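Pasting the structures here.
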Structure P
Amino acid sequence: MAQDSRTALSKLIAALERHLEAVSTGRGVDDPAVAAAYEHLKSAFLDYEEALSDQHGEFLPMELAEDEDDWQ
């Protein structure tokens, strides 16, 4: 079962803050801290989306990019 949507939202916000910190102090796209923060953010996003769906039958109005081609 997915976690509570309020808890998942809090974790998503924390992941966004962690990602911003990593990007603003990082050394570019190859920085392992930036990559780790990205993966953490991606996971938190998916957890929040799942919690919204399970508990409220709602979805986020955006999607994650599937691969690098989506960014070019």
Structure Q
Amino acid sequence: MRTIAHVPHSLMRITINHWNDKYQLRYELDRYEQTYKFDAETVSLEDVKLSADRMADQVLKCFVTMRALLLNDTH
């Protein structure tokens, strides 16, 4: 796996990796992680970068939900 790009964001670390003819768009926040895969033969790196920006708000909401689920499960 090779890291090929970072997408700037104020709260999350957003990384694009290339592996097995796929782009992996990875969002990280605290101890949580979400990864989305794109076929490198049909999608360009620029398309993945644009998707990273477009998806960021919704991904952040998913992280909030993930945290709430984890906290409810441990209490």
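Bear in mind that the values in this text are calculations on the coordinates, not laboratory data. The shown structure was predicted, so the numbers you read here are calculated from the model rather than taken from an experiment. Cβ atoms are built from the backbone, for glycine too; each structure is taken alone.
From which structure (P, Q) was helix-only ellipticity at 222 nm (-39500 (n - 2.57) for each DSSP H run of 4 or more, over all residues; to 500) calculated, if the value obtained is -22500?
Of the options listed, only P reproduces it.
Compute relative contact order in percent (Cα under 8 Å, 6 or more apart) for each of P, Q and report the one that scores greatest.
Max of relative contact order in percent (Cα under 8 Å, 6 or more apart): P.
One of P, Q was used to compute distance in nm of label points 7 Å out along Cα→Cβ at positions 14 and 38, and the answer was 1.0. Which one was it? Spell out each step's value before the answer.
Details: P: 2.3; Q: 1.0.
Going label by label, the one that fits is Q.
Among the shown structures P, Q, from which was the value 45, 23, 18 of Cα extents along the principal axes in Å calculated?
Derived from Q, not from the others.
Comparing mean count of other Cβ atoms within 10 Å over residues 6-13 across P, Q, which is largest?
Ranking P, Q on mean count of other Cβ atoms within 10 Å over residues 6-13, first place is P.
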